[in-house]
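Student: Multiple structures follow.
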Structure I
Amino acid sequence: MFKKLILIIFVNFLYTELAIANLNVKARTAILQDYYSGEILYEKEADISIYPASMTKIMTSIIAFDLIKSGDLMLNEKFIISEKAWRLSTSGYSSMFIMVGDEVSVENLLRGIIVASGNDACVALAEGIAGTEEEFAILMTAKAKEIGMENTNFANSSGINNPDNYSTARDVLKMSKYLIDNHPKFYEMFAEKEFTWNRTGGDPITQGNRNPLLYKNLGADGIKTGYLAVEKYSLASSIVRNGRRLIAVGSGFNSKNARSRESAKLLTYGLTNFDLVNISKAKEPFDKVNVWLGKQDKVDVYTDRDVYKTIKKAKKKLLKVSIKYEGPIEAPIKKDEKVAILKVVYDDELVGEYDLLASKEVKKVNFVSRFLKSINYLIWGDV
């Protein structure tokens, strides 16, 4: 029985290792990130240049969300639709179906962009914010550089074919993470499965979200599809399950079905082969350190941010956490003063060091108490 158990454990371990080693996403380029730890769990040619197609609309939305957040744009603000924007709705592109002269709210344009993937809505929003789409594209590129998208340039607001509108899977991942980090409430729009536009001169049009993962039982809540003949099919996607969020980006899928299937496979791989460990919660006591000549002998320490580590399920025991400090630490100690370092080691490699801060002030004891503590220490070696 004991030998059988060992064999089962070994086979499971071997199966997991082979699954990780043999994963092949059938796309020209792909990348997968664990959102909370920031760790890349899989990548395939993640830095080659791509045409982001309608994934461009993520940045178009970000520009608007940033302005709304700063108070420089309102959701109920209305923009007048130009002929340029309207023509995109009659040219065979994905459209919201707005008409020349319509006055459309920012909120409706955003849903027309995010849910219906309307190129006409992109141009209308761009012109309303920056005057021209060309000026808006300059804002988009500047924002891309600001958030670390080093290999990206935007030439338009919709992602329609233009050789100067390019990016990488890694950069699209950075853009997606920025959106989720900074605009969680607005990000909820990307999970909406349909949008109805009460168009001028016709019946209302209801369009479904083009993200195929929203209709699967994966926990998907965004974010954006793309297609160009020169690039084929692409998808930036995110799922939330069991307290985890994963973000994936793939481009160069051969078909719609392949885009859906391979993206789901990549996200599922991240869920089933890795665990997320919350090592320390921001602002919460992590441990105590010893204090010398203080009014208390110990003080709680904490990290100022959440500390996560993503580990392979077959290698959980290889994660080690320790506290480094020269102690006991002599009082006085200021509140929020750095007093120690949290070290995270995985598979015998140092993967992170984080400051540990004192949770409260520790005052120095008076002269008599210091004298007695010193004698006690000399005799007993105790603080």
Structure II
Amino acid sequence: MTNPQDFQISPSSWNRFEECPRKYWLSRQGLPRKAGMAASLGTAIHNAVEDLCNLDISDKDESEVGWLHSTALEVLERNWNAERKEFMDTPRHPRWKSESFSKAHEGLVGALGFLFEKAGFQKRDLSEVSTQVWRQVQDIVLQTEATLESDCGRLMGRLDLLILDPEREDESGWIVADLKTGRPPRSGLDEKVRRQLLFYRDIMKQKSPEQKSIVAEGWYSSNETIYVADGPSILEEAFEAWESMKVTEYPFQATPGESACSFCDWKAWCPDWWVSREEGLLGGGGTFRDEVTKLVRLDPDSGAALFERTTPTDDEGALAGSDHRFGAILKGRALEQIKRFDQDEWQGHLFLGSVRVDGKIVHLGDWSEVLPWTPLLKSTSD
């Protein structure tokens, strides 16, 4: 078992615990990680911003222009390729969307636009930025992609940017900025995002008590809007959460629901999700759905398969067969995965993730995944 003193919580793990304690518990069991395109795109942008903020431009003339546009593209391409390798090396991953590079470039340009604004410049085309202007932008950046830890080590987070606050002329103010490449809020900040920003702000305040002003902001590149997170310290609340999140030998209570289960990465190890589906507590309709099945037969050449849908017989993952059978057409990674199970003469049940329903036939492809159904009822952590 993990020593309860040897773990840290982050805003994301705190959110996961609140969504569903069992989801959090499963995420701490060393199960195969799943990569996501949105996260990889965001990481490539974040790393490109960091590289550009730390770029050595000492060999350039102060008035030189035209270099930042091409340099930013090169830096993004380098990080994009590194992220692609990380993505493909992750045990569970869908198709890498090379066509999303243009979206990443837009996100990078938007993120750099915030830095121009904070440095006191109008947003401009990167090809028009001089060395002198970019140097002044770099001058307001205090830290990039830094790890934050509370004094006791129980709380941790990843800081995107720490910059000088231009609103304070004495340079005594800091801004903790978090770059957001996803969908912006319709009105104010989502409560979980607000808490994340305050989490970073409060750890920074704890680490730098001499600072007169530290403000937390979310920078959304998609709508080029900055949102400020206000509120009292949340550190006491975070420490209380830490106490509740010590991983135990047996799973935490599951709280199945549409928001908790829809995009959960750990369904193949969670019997409560399948029981809730069977009992009608979770919707099973829609174009995309997940299933727990048994492979009846497979034509490896055409990708045609027949599956038998299962029904849960208890809350620990035991299954029974049913009369419900459905045909499927498999392509790409899903077909390769199911072939391996077929070749190994797998006799167990299978979790089918993101099955696309088209009438009486379902389709599985690069967007899907096939995993063994292996409910986890006891911790595997050392």
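Student: Can you spot which of I, II the value 32 was calculated from, given it is percent of Cα pairs over 23 Å apart, for residues 112-207 alone?
Tutor: Details: I: 32; II: 35.
Value 32 for percent of Cα pairs over 23 Å apart, for residues 112-207 alone corresponds to I out of I, II.
Student: Can you rank I, II by distance in nm of label points 7 Å out along Cα→Cβ at positions 216 and 280 and just name the one with the largest value? Kindly include the intermediate steps, with their values, before the conclusion.
Tutor: Details: I: 3.7; II: 4.3.
Biggest value here belongs to II.
Student: Using Rg/Rh (Cα atoms, Kirkwood Rh), for residues 192-335 alone, single out the structure from I, II with the greatest value.
Tutor: Values: I: 1.24; II: 1.16.
Comparing I, II by Rg/Rh (Cα atoms, Kirkwood Rh), for residues 192-335 alone, the maximum is at I.
Student: Say we calculate Rg/Rh (Cα atoms, Kirkwood Rh) for every structure; which of I, II gives the highest result?
Tutor: Working: I: 1.12; II: 1.03.
By Rg/Rh (Cα atoms, Kirkwood Rh), the leading structure of I, II is I.
Student: For which of the structures I, II does the calculation of distance in nm of label points 7 Å out along Cα→Cβ at positions 80 and 168 return 3.8?
Tutor: Here the read-out was taken from II.
We did not get these values from a lab; they are worked out from the coordinates using the rules stated. Computed from a prediction, not measured in an experiment: that's the story for all the values here. Cβ atoms are built from the backbone, for glycine too; each structure is taken alone.
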